[in-house]
1. I have 54, 21, 15 for Cα extents along the principal axes in Å, for residues 72-127 alone, calculated from one of the structures P, Q. Which structure is it?
2. Please state which of the structures P, Q yields 0.9 when distance in nm of label points 7 Å out along Cα→Cβ at positions 96 and 184 is computed from it.
3. Work out the source of -23500 here, i.e. which of P, Q gives that when helix-only ellipticity at 222 nm (-39500 (n - 2.57) for each DSSP H run of 4 or more, over all residues; to 500) is computed.
4. On distance in nm of label points 7 Å out along Cα→Cβ at positions 80 and 104, which of the structures labelled P, Q is highest?
5. Please state which of the structures P, Q yields 57, 37, 36 when Cα extents along the principal axes in Å is computed from it.
6. Here distance in nm of label points 7 Å out along Cα→Cβ at positions 8 and 144 was calculated and came to 1.0; which of the structures P, Q was it taken from?
7. If relative contact order in percent (Cα under 8 Å, 6 or more apart) is computed to be 18, which of P, Q is the source?
8. Which of the displayed structures (P, Q) returns the greatest value of distance in nm of label points 7 Å out along Cα→Cβ at positions 16 and 200 on calculation?
Structure P
Amino acid sequence: MPVVPVLNALASGLFGVAAFHLLALPLPWLLGPVTSCLIAALLGVPLGGVKPVNAAMRTVLGVAVGATLTPAVLATFPSMWPTLILMPVFILAIGVAGVPYFRRLCGYDFPTAYYAAMPGGLQDMVVFGEEAGGNVRALSLIHATRVLVIVVALPFLLKGIWDADLDRPPGVPLTTVPPSELALMVFVAGFGWWAARKVGLFGATILGPMILA
């Protein structure tokens, strides 16, 4: 495994965190690395990650997404029927417009064009696109740019217009979570990943833990 790209990525991420803290910008641990790594990638700096660590972090994402779909959330679905009906139409419209754009104007192959056009989490689309044979670097840059525009603009709007408090971290402190629940989440992440790989599930690192959670 090349060490220099990994060190470049870590250094870029830490620089982004420090810069956002210094400038008192919102969400420094999220937006700082996203911004600095995107700029570094656009400048041609070789960036890389440690695959086992990347995969392990994706299982955390899968557990986090799956655990939010509780019976209480499912009970609210009937009240959201207009949105639920429009979502497939919205995704279809994006696909019809986006896939030909990336195929014909940008010259990408179909897997890259498809996963570049589809809305979704950055990690999800990159993982699925990679497993489908797409261009990982192109997918990462496209979705990082999309996320950067949306996620960077939103905190500034929330802070500037509505004076929202963005210093409060989401969720609960780790120290308040019972050890039994932490152990259960670790088990769900590991076993869900393993089981999904065993059955050949696409995007096993995310979908396996998500389904099990």
Structure Q
Amino acid sequence: MTVRLYDEDHYLREFDAKVTAVNGNHVELDKTAFYAESGGQSGDTGTLIDENVVYTKYIDERHVHVMENEPSFKVGETVHGVIDWDRRYRIMKLHSASHMMEYFLWKHFGYMKRTGSNVDDKKDRADYLHEERLDPAMLKKVETDTNNFLVEGYPVSITVDSEGIRTWRCGPVEMHCAGTHVKNSDEIGLIQLKRKNPGRGEERVETSLKE
């Protein structure tokens, strides 16, 4: 079982770990700061002793680092890992922003069941059951309210209960989430929203960082 160092420190960028398995270009470690794709959040990229990790994901519940090529290191060796921090930090910003956006989305449109989501370093995508087209003017209010909330600088906290359920909180916003997040809403900057229609009876809201 790989120890997930990011559970304790979302800002950890480098670490040392022992190689526990190598299967072609798939590498497993005894501990890692590389987030494996789950809960809609994309897996991390980076390097293990200067050899490229192109993705991180779970395979049969194993925490797998997918290398660009078969690695030069062997089982039992110690490697130095470095995550692509610029990419991860953007994902953290967007992931936190998506929770805050959803709070104001429900505030203006009423509760809508989320049917799917995905966040990478480019945008967050959230799909909701909703029969009618999201009103553009109302969605703009959601964007404005979210941005006003972000710049006020609300601290983010994460607690873990006795069953291991992680709860993310920021101001009045609260939800279960095991992803990686910023420490304060003012780290995010401003966001912009775009509405799309993924299919009949559904509406999609895309959140991106305003550059």
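Any read-out appearing in this document is the output of simple, stated calculations on the displayed coordinates, not a laboratory observation. Not measured: the values here are computed from a predicted model. Cβ atoms are built from the backbone, for glycine too; each structure is taken alone.
1. Q
2. Corresponding structure: Q.
3. P
4. Of structures P, Q, the maximum of distance in nm of label points 7 Å out along Cα→Cβ at positions 80 and 104 occurs in Q.
5. Going through each structure in turn, the value belongs to Q.
6. P
7. Matching structure: Q.
8. If we compare distance in nm of label points 7 Å out along Cα→Cβ at positions 16 and 200 over P, Q, the biggest value is for Q.
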